[in-house]
Structure 1
Amino acid sequence: MSGCRFGPEHVRSGDIPSVHDARHVDHPTAFSRSRKLPLATLVTLMLTGMRMRMSVQAELDTFFGHLRQQAQLVHEVSEQAFAQARAKLSLTAIPRLNDWLIARAEQDRFVPRWHGLRLVAADASTMRFGLRASHVKRAALADQILFGLFLPGPDLMLAASLHNVHECGERQFLFEHLDRLSPDDLLLLDRGYVCRWLVAVLNDRAIKFCMRVDNASGFTCVRTFMRSGAIEQVVMLPAPNKRDALDYECSNKPQRVRLVRNTSPSGEQRVLMTNLFDDKLFSANCFAELYHKRWGIEEAFKRLKHRLSLEHVTGLTQQAVAQDVAAKIVCDNLQALVALTAHADADLPETRRVNHAYAHTALKPLLPTLLLGAKIGRKVAALLRNLLDLIAGRTYQHRQNLSKPRNPGQKPHKNMSQKNC
């Protein structure tokens, strides 16, 4: 399952994936002839977030209706033709497009810095895809884990990967993505990631981090710190064991870290572990707000699952599932950038926030024309300007430090026993 990882390790700004890069290795001549569903149209179709409310055929007919700016459905491509075309699309094509999109967002300064550092949150979420029993080759498993690296400021998913639920765990998934990070990044982690070898790896690679640790984490120094009542303290973590140090090629020496006490709005005492030792630049008081920014990735998973129906897929193979996940991540990133642009162009105050649910609804029918309009002679700039004005007019009042605790019980996953229609 790990072979369905998204994206290359590095991408150059402005390096848009070519037709050659988009071809599946089993189809080296794909997309070379003129078809009803050429490469650009196929990718644009998938980026609209298919299978959110309709069947695959209804999504196809709606897409071509939107492309021709008609109210009625247009039946131009069959569901079987779409399945054949998407089978020829490389698994890395859409993730490379997302890499290019993130690079452009960085270039255009959509990604802010916190004390000069780019914040990156890491987490994973369990997926249950709506799949029926089949005999197709390389069929996907219904239960998988989606791991992601997320930029909390602009609400952009940096990278993602699908994994078998029986794989090694979230720490291993993070380790496989560490090449995406640089010394200018600050990694935000929940309490499930704390372990000796991961701290050693992050220190060896000069990756800055802030992770939550529990009193029951197994570290004596953390329990002693909790009993001491101190606000912060620099301690030494025990060295990783020899096997972990060999497996992950990290130092087997004790690791120096800083512990900071934090009190949640509900009064819960938390301990944050970091390798940011400069107490003048990074005072103990700033870590509460910093750790709270990690919550953006939790909201991103919820948004992808429920607003974009991430668990409703358009195919039964693992390739189709991976493509759908990658496409909906790009779709969500596009919506985030459109909302940011609308907010900035309208010069809205910080207390007003764009309604992202409305932005998603407004963007979907125009996305085919916005992405393909240059080829069909449409006035894309005017359409985009009207869209931004429309989105900027739908805002809500943002209240700081508003707490909405999770309700205990079963998560509200949609019933996957029937197709959407």
Structure 2
Amino acid sequence: MNATPLHLTPELVEDPVGGYADLRSRPGLGQAVLPGLNSPARLVTRYEDARAALTEPRLIRDRSAVPGGSDMPDPQAELLAQGAEGFPEEYLRYLSGHLALFDGDEHTRRRNPLTRTFTARRVSALRPFVEKTARELIADLAGREQADLLGEFAYPLCTAVICELVGVDAADQDRVCGWIRDFAYGDGSGIAEGLAGIVEYTKDLVVRRRAEPADDLVSALLADGGMTDDEIVTVFFLLINTGITPPALFLAHGMLALLDHPEQLRLLGAEPELLSRAVPELLRYVTLVRIGATLYATEDFEFAGTPLKKGEAVTVALFGANHDPAAFESPERLDITREFGRGDGHLAFGHGPHYCTGAALGRVVTGVVLEELVTRRPVAPELAVGRDDVRFGHWPGDGFHLLGLPVRL
């Protein structure tokens, strides 16, 4: 195995076929440095290895729980340090409660109340709201020479859905959505104000829902009794961080994938019954979260043919695994007729104990958006600019993401 870590570029992370083919062909796990970082990690690129890593009890998320500690390179700490820049210190604790960073009993304690309240009934009951909001947003954009499907549709839709789920009162939604926009996907100038506004509003919402419960997530978490008030505020940030930007970007990238494959777009418009296959195929094909959370070896052991040292960092390339030719026939091809096996059949929502709690909601929102944009409209969306003029940016540790998607509806 090459002892020199491979320094990945955003272009390589973004290319599921050429970018990962060489890594997959090597025996064991190579060392790689993710874009914008300096700390190396073992990179898992094969589908079966990825599934195994996500359920391996000797690979944990909380580095502080490695027995005896570790002084090995830590890409997760480097990434978190970059992400925390500019945040008021008194609010940082609300950003450190991400479920992806806990293991075992503590992960179960934090996740179970959310799982018990994030019910199929609650997700199903949101569908009419998602449909109404999507239709209103589309109506506002239809007929314009150019509309941004990311900034003017996907982000507002996902933000409204999270506010509705949590229980933000209708009269407060514009104000709270503004804070969320500033915090989660604005230009960065209002990030501290957005963070503070969300924290103080959610604290007040918890007090009000304790006095007068409603049919919303905050009330359900209070009734469940498994979380402190501060942990409920942290849940709101978990939903903002995982339930707005990634889904919004996925919706835009999914539509771009269809625009890049016009025969698939036409097929979906002509055969709406293919929606049930198109949703998981787009999730697999796009895999918005390209690189999973860092895992740490709790002891010296061999994994995927590679001797790991205690404390060594391991990272799962979810995008690469979802394009593994050993798991998918012609994985580079977008095929909305593709049949998946048991379960998801892909790793876009992860796997094992940290499987995404919002997966069902993500599927509902994706299905509604494809219905409203593709199967229920006489004319499908089309790009309003040349394909080379579609703009992308990238974040540390990941591939490219859309900065906007100019379309005509």
Structure 3
Amino acid sequence: MNSNQKKLVKSTVPVLQTNGTDLTKHFYSRMFKHHPELKNLFNMSNQASGKQQHALAGAVLAYAEHIENPEVLINVLKSIGNKHVSLNISPEQYDIVGHHLISSIKEVLGEAASDDLIEAWTEAYNELAQIMISIEAELYQSNLKKEGGWKGWRTFIISEITEESSEVKSFYLKPKDQASIADYLPGQYLSVKLFIPALGHEQARQYSLSSAFNPEYYRISVKKESNGNVPEGVVSNMLHHKKTGDEIWVSAPSGVFHAGVESNQPLVLISGGIGITPLLSMLETNKKRLQENTTVWLHSCRNEKVHAFKDNVDRLNQDSEWLTTHVFYETLSQNGNDSVKEGRINLAELRDEVLIDDAKYYICGPEVFIKVQYDSLIKLGVAQEDILYEEFGPQLLHFN
């Protein structure tokens, strides 16, 4: 891109700030009309809720704002690239997206979309596409080079199902071909794909690996989401109706949210609800690899019935001098529990516990939960680079 084209792209920032979601809604509607097969790749629940359109609008805006130096977005692009690889996105699909995105800019901006502006955005998109294709090619090759690694979708059999709470089940997945499976970093996820009869197409979802690596199986733990209106919760509901012996498609482990398995830094793990899953993998890995880094875990959920893995963590807590846990329920049972606090996590009240020299802080949970905990850590003086977070679904949070 030349400097004039970059200026033209940047000139669209005010329009994207006010009308970005209108553009992305038009784009998705246009693309799905011409390429309905892409509904197999996109999360149609996030389409129905508007989250995906909002997330894409934010991404397009961020790219326009940083068009002179897109490298500042590299961590976000790597996160998106990991998700694309887990969905087996191909370079050819970038051509389809680019065609409909540029066409949507023309149609939404109307007379304001001059030939020069369209040419500038075409160049901008092509450069971004090449960055993403390069990132993803590297990740695909990395997966293939791993022992037990693979590209695309592989058939796994559900070998065991366990109930972890009133709304969470764990699924133990073994490869149908009985070949080896790839190792992963604690905190990473799998993509799982199912055909959804009610929708008439496939849907894929990402689920955190919830245990330390075991060469015999993968374990994911899935919360059954509300299913009042299709497609909300459609995949989690279908998974909860699966039985041992059933087959599902699985992609190789992926994701940028993970703890370093060789690091000896203290860990502060902060989870809300089903956000417990990637942090449990970190905790089990810490124990399994005998690092036993000083670890403080704070977990918050609605009540005892929905508290997944309570007994697992209690056992670790009893046997491990390196681990301290704090559990919060919004509502305590009538019997009470001396080890559980009523209410929500307040990091300011626990500053002596959580402020540890050289610690890394990992947060996972709902969007609002992450924002509250992140802001609290910043106010307590924790450096931004020491705070990592995982937001399930489209990435809507961006802390600069």
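The value 5.3 for mean projected area of the Cα convex hull in nm², for residues 143-214 alone was derived from one model only; which of 1, 2, 3 is it? Computing mean projected area of the Cα convex hull in nm², for residues 143-214 alone on every structure in 1, 2, 3 gives 5.3 only for 1. As an exercise: relative contact order in percent (Cα under 8 Å, 6 or more apart), calculated from one structure in 1, 2, 3, equals 15. Which structure is it? Working through the options, I get structure 3.
No lab work stands behind these numbers, since they all come straight from the coordinates. Because the structure is a prediction, the values reported are computed rather than measured.
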